[in-house]
Structure formats: C-alpha cells, structure tokens
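So, here come the structures, one by one.
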Structure P
Amino acid sequence: MEKLVNRELSWLSFNERVLQESLDRATPLIERLRFLGIYSNNMDEFFRVRVANINRLVPLKEQKLDGFEGSAKDLLNAIQDTVKKQRKIYDLSYQRLLKEMESHGIFHINEETIPDKIKEQLTEYYHEELKRDIVPIMLDKKHKFPRLQDKEIYLATTIVNEKKGKARYALIQVPSAHPRFLTFKDDDKDYVMLLDDIIRLFLYQIFSIFEFESISAFTFKFTRDAELNLDDDISISMYDKMEHSIKQRKKGEPVRFIYDEQMPKDLLKYLKEAIGISEIDHTAPSGRYHNFKDLMKFPDFGRKEFIFPKQSPVQHPGFSNSKSILKSILEKDYLLHYPYQKFDHLVDFLREAAIDPKVRAIKINIYRVASRSQVINALINAVKNGKDVTVVVELQARFDEENNMYWSNVLREHGAKIIYGVPGLKVHSKLIQVTRFSGKKEHVIAHIGTGNFHGGTAKVYTDYSLFTAKPEITREIKKVFNLMENNIERGTYRNLLVSPFNTRRKFSTLINNEIKNAKKGLPASIDIKINNLVDNKLIAKLYEASNAGVNIRAIIRGVCCLVPGIPGQSENIEIISIVGRYLEHTRVIIFHNNGAEQFYISSADWMTRNLEKRIEVTTPILQDDIKANIRNVFELQWKDNVKARMVDNDLRNRHVKPQSGDEIIDAQEALYKYYMGIS
C-alpha cells in the first residue's frame, strides 16, 4: 500500500514552519513576533474548519482516514499532542523575543509592574478612551449564560467576599475596537502593555459597587465550528441561504477551549459547563494571554531595523511604457508576478476598460476582494460609463462571505449584473473577460490568474496574473463565463484545464506522457509549485511516474500528503517548502515533454475539492519570453537554502542547507532583485 501523510498532521507541520520563522534571528525582531501572530491565526482557522470536521466524524464507525491508522478520536488525540508540543515552542519563542526587546530598551509591563509615570498616562487613557466600552456581564444561575463570540477575548472575573463566604463571577469582553497593544515612553525606555492588563489594573473601579476582599481576572478563548450549512430549498435564494447560515455559524458548536492555567478550578468547571465543552473538544491550560493573532499588528516603535526593509513593487516594463494596456495585450501576452510587480497594473487594466469607448462588456469572477477595493471601484465606473458589467460573486468564500455579500449589493445597486456562482460548485477561478470592438471586429482580452483580485493580499502573497488576447485561450474563457451565467453550457476545452470537467484527466495525460518518455529512455521530468498536494489519485500518478524514472521536483507551501524519497515508491521525487516574508501562492506546473516544455499556471491546488467541486481554470503559457521567466523563477526558488525546508516522512521541517561552495540564496529576496533588474 502506498504511503501517505495525514492531511491534518501535514497541515500542523506546515504551521510549525511558520513558527520556526519566529525563532530565526536573521528575521527582524518585530517580524518574528508577527510570525507568532500568523501561527496563532492559522491555528484558529485550523480548529474552526479541519478539527470541527473531524469532530463530526467521531460518531461514525469505521471511518477511513487517509494517512492515519486509527479512528477520528485517535486523530484528535494526535492533533492535541502535536499542538501541545508546538505550544511549548511558541511560549519559548515569545519569552525569548520579550528578552530581546528588553535589550533594545523595550519592556513588556503588566498591571503589577507599571512605572509610576506610566500609571498617570494609563489612568487618563482608561477614563477618556476605554471605560465606557467595558460593560461586565454578571454570571449567576438566575440568568441564561450569554452567547459568546469565538473571535473575541474574554476575561473571566472572580469577585471574592469572604464575609459572605462566596465568590461572584463576571465576564468582560476585551473591546476589539481598541488596539490590543498600547505603547508608552518614559525617558529612554519604551513600554508596551496589553489591553487585557489595563483592564485588570482597573478591575477595582469597574466593580466598585460590590464589596470584596479580592478580585482577579483570567483570560480564556474558545473556537466554534465554522462550517456553513446550506439547505436544498430551491425556493430560497443563495443570498438568503448564506445570510441565514452566517448567523448560524455564530452559534456553532465549540471545538476548542483554552484558558489561563491559573484559573480557579471552580470557575473553570463553571465555564466549561456553561459554554458546552465536551470531552472530544480540545481543552488546554495555557498562559495568561490568548488570541495572539493580534501579534500580527504588534507596534514597531518607529524602528526600521525591527521590520523587513521596504520593498516597493516594480512596474512591468511592458505596461509602464504603454499608453494603452489593452492595445499592448492585443499585440502580445504579459505576465505580472506579485508582490514583486505592481498590482496597480491590473487595476489600470480595468480602469482603461471602463473608459475605452471601444469596450462594450466586462466580465469578472470574484472570490475575495479588499474591504476597500479599487477593483470594485473600477467596475462601478465601468457601469456608469455604459459598459455591460457582469460579476460572478462566490458567496461561499470562507470567512469572506459577508464582505462578498456587501460588495454584491453595492455592484447591483449601481447596475452591474450579479451572478452567485454555480449550484453545487464554488467558483474559485481568477478570470476577467473584456470585449472590445475595432469597427465590427470583436477582440476578447482576458486575465487568468493564480490569486484573488485583492490589493491587500497582492502585497504579501506571491501570485501570477496572465493577460492575453490569444484566440485559442479567450474563446475558451468565454465558454467558462457562459457556464457560470447559464449553468448548463459545460463546453469543451482543448487548451484550458477547467475543473470539474477535465483538469484531473488532462494532468493525468500530461503525467502519462512523461512516463511514456521515461520508459523510452528519453529525458522526463515534472516541476510543480502549488500550495497543497492532497488528491490521492494524482499522488498515485506521481508515484507511478517516479517508479518509471520521471524526475519530479515540487515546491509545496502547505499540506503535502505525498511522501518523497521512498525506494520503490517515490525515490525520484524531491519536495521542499518555502516559508518566508511573503506567502507563496503561485501555482505552476512544468512538463519536460521531451524538450518542448509545457508550462501551466493555475487557480487550483491538487486537492480533490479543487478538481471535482470547484470551477478552477488552468491555462497553458504560450509565449516563449513568459515561459523563460517562469523557468528562471522556479529554478531560483528551487535553489533556496535560507527559507526552504525539506518535506519528508518524519515532518521534521529541516532547513535545506547549502553545500560547500554554494551561493547563499533567499529566493524571495533574490526575486525582488531579479525584477528590479528587468523593470
């Protein structure tokens, strides 16, 4: 039986790579703290989605789990063991970073260690800014326990009156409208204090109407199941179903409960019973602070040496020197690579389409956009300029549902045609279609990308955007939009790989071609760069290719269920993962094809959901200069020996170490210089 790595355990290994970045002293100090925040944010989503899904499997008997021998409950236990080990590393990293900050004159203080001068500033801040946003909830058996929000931080408070022989309990929600970290200066020292501790400092005032001998507060957080349950009632619109499901998500079952280990046992017992924490839920004692995803916004104290040096995206020479982006694309293809090159070029592409008198229609599918979106603004202006604008909005983009619902309403109000995806399939492709006429001749200009139309993530996610007017591509893009608009026109695709119709089959055919060449004694290889490799059938096909002698190199950022380097199974497969300043998100597949290399970029990872349950588009790259650029980028990333880790069976995340005489290469830093050189 072919060996696989369990998906959940592989994901935890990926998040450990994020955690490792917080320990790397070559990374600027505050950026290391922010990596702790990214780790925490990732872990929250993991429990809300993946662990919640495993919880639902526990009651089912004989449930087979890929890459894991045991039941769903056994897997939950394995997850808890791994999380506990990582938590120790996390705490160690955090304490080291606090000490390092002290060496730079920055001190973390709490309610018991505040210098007198800072107390004056805190008192003013509390009374002028914070006080009226704190309204405790008194807990007793006479009143129903309040419904808590899983993204918030709570302080469980005990108010002890020994004369009456009992303690009162109360809850304080730490107000998220205020910064979690507040900074103060005194002479040559900087101080940082958590909002939690400022509240602790003023507990005696908050509860001044009560008589008590002592009062204390303990942080806890819990995580709910984030799955949306959409019913099959065809009389209810997709929009209304989503609106109802989002409300229900906020009432989802708890899946994780973390609490201050100093919390009194009676208070802990009371909370677990009131919230409804079951024995299968992940419960763990921890330190006094939780919800450390907020570390992503940790202040830098105005010290440039504490953060990554600024890297401004460069202009693409083909766009920056052109009076008309649309006319330039009609002549040749262009590829943008974010965040090294400007996302502004894509916005300018839409802005030009919005005002060009020869453009009649714009179609786009949206999965995620920024809360303040220049893309949406350009589409609205296109409507105002008389263009037919069609927007396919994916309402099921996890955790972006409400933002997408908001923008769909705004666009509809301005006159755009709104389509809510395809029934039963998420629309995850990254497409734009612009229809332009020169006299009676129609030209279609298209965008196919690997990432979302999101100006914010384009600053930190690496992604490709291909702009093309090649008819063999644009004819098939039109078919994809017809599918999304009409739901019945599947279409046939000779060039594009479109999920759920032909992506798996086409990739299998391309892999088979390499197998055939290898068996003939011809050179055969496959280079892959994707976020996640999970699909069992494609993994089996890669194992088959390895056994035939095909050399396979893969750069997998996240989950990887394939086990490389096993004799007789995967000895010709090597896998690395790069975790660094930017989140690697480009999806590229290159087939040797006996020297006539075939290049593809894709919106899809190699996961069953992306191949069978989503609209995804993979496009061939047909232009030689773009192929050469993609090849250069892949080779540079493969040589990374600073941020690259080896992906293997033991999940140890060992760094790729340079051999004697090797150049030291941080691929993300090198790529910025590469693009600076060709801009």
Structure Q
Amino acid sequence: MANASGSVTGTNQDPASHEGFRVVQRTIMRASQELDVRALYMGAVTSMASSADGSSGQSGGGERTERSKNTSEQTPVADTGMIGYGRVDENDHTVAEKGRRITFGTYFNAFPASYWRRWTDHRTVRLVLRARGEGALIIYRSTARGHVIRVDSITLDGDEAVTITRDLTLDPFIDGGWYWFDLEAGDREAALESAEWMIETDRQQVGRVSIGITTFNRPDFCSDQLVALSKDPSTLEILDDVFVVDQGNQKVVDTPEYAEAKAVLGDRLHVIDQPNLGGSGGFSRAMYETVQRGQSDYVLLLDDDVVCELEGIKRAVAFSDLARRPTIVGGHMFSLYDRTVMHAYGEALSKWTWFWGPAPQTKHSHDWARRPLRSTPWLHRRIDVDYTGWWMSLVPTAVIREIGLSMPMFIKWDDAEFGLRAGQAGFPTVTMPGAAVWHVPWTEKDDTLDWQAYFHERNRLVSALLHSPYDHGGRLVVESLTNHAKRLVSMQYGTGELIMLALRDVLEGPERMHGDMAGRLPHLRSTVKGYDDARTSPDLEVFPTPRMKKPPRKGKGVANPTSMPGKVMMAATGLLRQVSSPREMSSEFPEGIVPHVDQRWFRLAHYDSAIVSTADGTGAAWYRRDRKQFMDQLRRSTALHARLYEEWPELSARYKEALGALTSPEVWKASFEGTDG
C-alpha cells in the first residue's frame, strides 16, 4: 500500500460522503469511440513484463537505470487492441471479459498526478469507482523514472454495482508520475460503470469560459466544431460565449451545419467578420471581446481545423481553477491523420539559438498506440514548458488584463511570445496531459517557404529582441544568416528575398507592426511571384523531362547521406558549387525530380536545376540556380545581419518600450475598427 485508504460502499451511495470534493477528471468510456483512437482511452493487458518499458529499463533521458527490487515485480503491459478482452457497452460501461484485464493507464484516462503536485497546493486525490461483476480493480502509480508500483487491489464479487473510494497521496510525485487503475475479470465478466478523480477544496465554483476560434476559409471544419460544442451538455454548462472570428471569404455562416449549432448556442454564438489579420489578429479579437464582456474567467483559444476532446476543456478549467496562481493551460496536439501520434509532449524555446522545439527529455511524434504510457519511461516525467500552442490554450482573463493581448505578428511566434511574456509576469504555462485536440500535422506543411518565411523571420527576431536574455540575442543573428544562406544554396531565391524584407522591417522598428497586419501579405505575394521557387504547378507534365548533357558520375546521381560526416561533405562541396557557372542545359531542362522529403539544402546545393514538390504533395516548382542572385542576396544579407548585430541593444530597447502599446486593448481596438467590414 502507498498511503491508500478508503472504503467500499453499497449501491446507494450517500452524496454527502464527497461533500467538499470537486471532480477534476472523469474517466472517458464511450461505446461510440472510434477504434483508431481507442488506445488513447483504454487498452487490453496482454502480457507480463519485469519492467515498465517491457525491455531493459532504458530511461527517457538515455541513461541506464537499475530498478529497485520492490518495484520490479511483474507488471502488466498494455496492448492497443481490445478484441477478445473487453468492450464498452451501450450504457458506456467498460466490460472486461472472463479472465481478461483492461487498463486505464492511457493518455486520456490516467491521472497526471505530478502536474497537480507541482502547480497546486493539494496533496491528496480521491478516486471514486463504481463497478460490478467478479474480479478486481488494481490501482497503480508510477515514478518519474517510469517505475510502476501497485498501490491497492479491490476485489469485486457481485452483480450489484458497488462504489469504491480511495484517497491517494500526491506526495511522491514532485518530479513526475501518474495514477491509474486496471479492471480484471475473474471467472465471470467485470464491469466499470464510472470513475472520477476528485480534489478536496473549498473552491467549488467552476470557472466560466468563452471560446475563441479564428478561421480562414475552413468553414466546414469550423462549423463541425460548433456542432460538437452544441451537443455537449457539460461544456454548455460552463460556456458563456463562442466568438468565431471569420477572416476568409468562404463564410462559416453559409454552411448548413452553422444553423444547427446556432439553434442550440443561440445568443452565445457570435460570428465576427474582419479582414485577414492572421492568427494574432483573430485570437486577439477573441481575447478582447471576452475581456470586454467581463463575464468569463477564461478564454479558450482553438484553431479552426481541429477536433477537440471536449472532456479536456473541463479538465483544463478545473486545473486552472485550483492552481496556485492564474495559469495558462494548454492541450496537446495529436495528428488528425495518424490519430494516436502526438506532435510534442511540450513546447520549449532554446534561448541561445532562439528557436522552438520539443521540450527537453521528450521525443517528437510519439505514437501512444505503439508505445503506451506503461511502456514508455520518459512519459512519466513531469514536463515543464515555455509556452503552449494556440491550437488549444485556456488563458485566464486575469492574465490578459495584466499583460495585454497578442503581439500583432499576423502568424507565427505569437503564442510563444505570449507565453514568454506571461511567464515573466509570474503566470506559468502548463501543457496538461488529458487535454488535447487532433490537428493536421506539421509534417504535411512547410511554412518556412514562400510568404510565410517572412513572418517566421520577422517574428522570431522581434520576440528575441523582447525576451532574449543574451546580449545581441545569443547566436540568433548567426543562425539567421546561416538559414538565409541555406535558402540560397537551395535555389529558393524568392524565400531569400522575403527573409531580407523581414530583416529590413525589423530594423525599421516596432511602429509599423499593427499597420502591417492587413497590408503586408499582398505585398509579400507580389514580391515572390516572379521567382521560380514560388511558381508551382499541380501537374508535373508542364515541366520539361529531366535531362543532362553528361550522365551522373558512375550513375549515382546526387547522394542522400544519412551520416553526419556525409552531410558535412555534401554541404562543403555544395557551397563551393555556388560560385561556378550552372551546367549546360540546366536552364532549359531540370536535372532531376526531388520529392519534398528529400529536399535537404545540402542535396539541393548539388543541382543546377530541379523540380521540387511541395510538402502537401499538391504541386511542384522548378528551381534553377542563379549565380548572380546568389552573390547579390548573400552580399545584402551579410550587410543586414551585421547591422542587426550592431544595433541590437538600441533596437531591443525600442521594442521593449513599445510592447505595452502594441499589446494594449486600446491600440488593438483601433486596428479592429479600422479594418472591420
């Protein structure tokens, strides 16, 4: 036992027995659950293993650890399937078949104890289960190393449902760890009817929420979200308003589903039409409207192209309600295509290079079906983040009143900058396990090319000028110059020109940022339309057939190295090629077709022309090497970066001084009024 205490009561449970407790997580069991995501909710226990990872005790950080004798007993290992092990019946009860075991040690149904231990003052959690049949309920906890410890086992023996209560300590979870339970059937079936995790608190009032959705020409996706919200009574109970900021010309209100959602949501649904001010303009509008109405404790920011697990909204609200201080609570992002694959377990910023990425000690694109919680030690660590993505982010209105709205960044870096600014003001961000959406994965996009490259460059520099702890931004100026050089050797001259435009705009100062939201995008598109890398076609047949005057040496073509020495060699020889004249015929015929997955800069540097496909697979462009363009852009880029480095201290001071005005509701209001249709 691990400080577990409790009781088993009969069918008629006295509600007063949980007086003073608040439900913070309900176990999700749905008969209608789609099978391709079932592994995120429950799984069959199919084998026994001597370690939590089912292998050698490899830790998430890469170091080898010995498991202590008292925790290395045989531990059940979950499988992704449930056929022949159990089912969810028509009453949404989970039934384990005779002699079988089902685990709720999953993403959505395990309890993330370490997050409650770190960010709240609570030191116990109450688990209340309602079950029947013959078998057992086994409660487990894990440590930050992924070690699994059996906490308690409760025998079931009867067809009448019983209520089981256990009070569980949160003390051992300072670095990580979860609670969960398994349902095991004996000689007859056993069924779980419900399970709730409760916190004892006098803060019983549930926070009120407004939802802000920014949409641009995804009316069907957006209206489907509205319908889903309108059909969830428990979400409606805490919902004040839904603000749909529609910035496209394909309108949400024109979809058949909109009328269905409007019939339920009524006056709580507000569609605000405005020209395209990007994500920062749309989400700032939702923040602004929520704060102005003064009713809601939170605004929940949601992308328009997501599918939301609505139970996660209530969990995020409960966590933020009971946190020590106003806390931004983010949800994880799963792939909408491969639905058990998570984009990242947490978002962090490398302060020296000033670039985002997965938080330390985590792995990118983790598949919870192939490597479930019980089998993956690094998932048991508590992961602290710098910010959370605005695909799902619950922001307290108290935070907005204190630090203002988003920076006027149009797209990219607005969520990261907001999270950093909130953290500096004393408001933490927590990416909460068990709260998530499904979203189109980044692997199907490449937003570092074409007009989006401008916003990546400009906003990365602006956020660093505001928040970098290093003189001259650490290594950022060198990183920026290196990135531009990679674009040039990749024959992406249009993208390169936009990177320099971003540099020039940053050097001009912060005064133009609000004005550029509505007017900059047309200029960017106009700037790149004459460049080869910006002219795409959906049909490969419009391009000449690849052809070279001389065949590749030894018939090998351009190599695709996998080792670091090979990549370095490719890069060095590719850079040397840029000062030579392009090969004969390369301006008339492409030298090859390069799939997007292979278009690494050190490979493209060895082509004088190539047909390169887009990330989403819908088209391709014919890149052609231009020595004059390369030399001209490299010269101008070097001068701009040298100026940026020299002027960094003064420029940083200007942006910091302007921050309050740029993010103020009053200045944003003027932008909204100047652009509202």
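Only the coordinates and a few stated rules stand behind these numbers; no lab work does. Keep in mind that what you see is a predicted model, and the values were worked out from it rather than measured. Cβ atoms are built from the backbone, for glycine too; each structure is taken alone.
Compare Kirkwood radius over Cα pairs in Å, for residues 275-490 alone across structures P, Q and report the one with the greatest value. List each step's numbers first, then the result.
Working: P: 19.3; Q: 18.2.
Between P, Q, the highest calculated value is found for P.
Here FRET efficiency 1/(1 + (r/R0)^6) of positions 195 and 403 (r between Cβ atoms, R0 = 41 Å, to 0.05) was calculated and came to 0.60; which of the structures P, Q was it taken from?
Details: P: 0.95; Q: 0.60.
The structure behind it is Q.
Computing volume of the Cα convex hull per residue in Å³, for residues 107-154 alone for each of P, Q, which one ends up highest?
P
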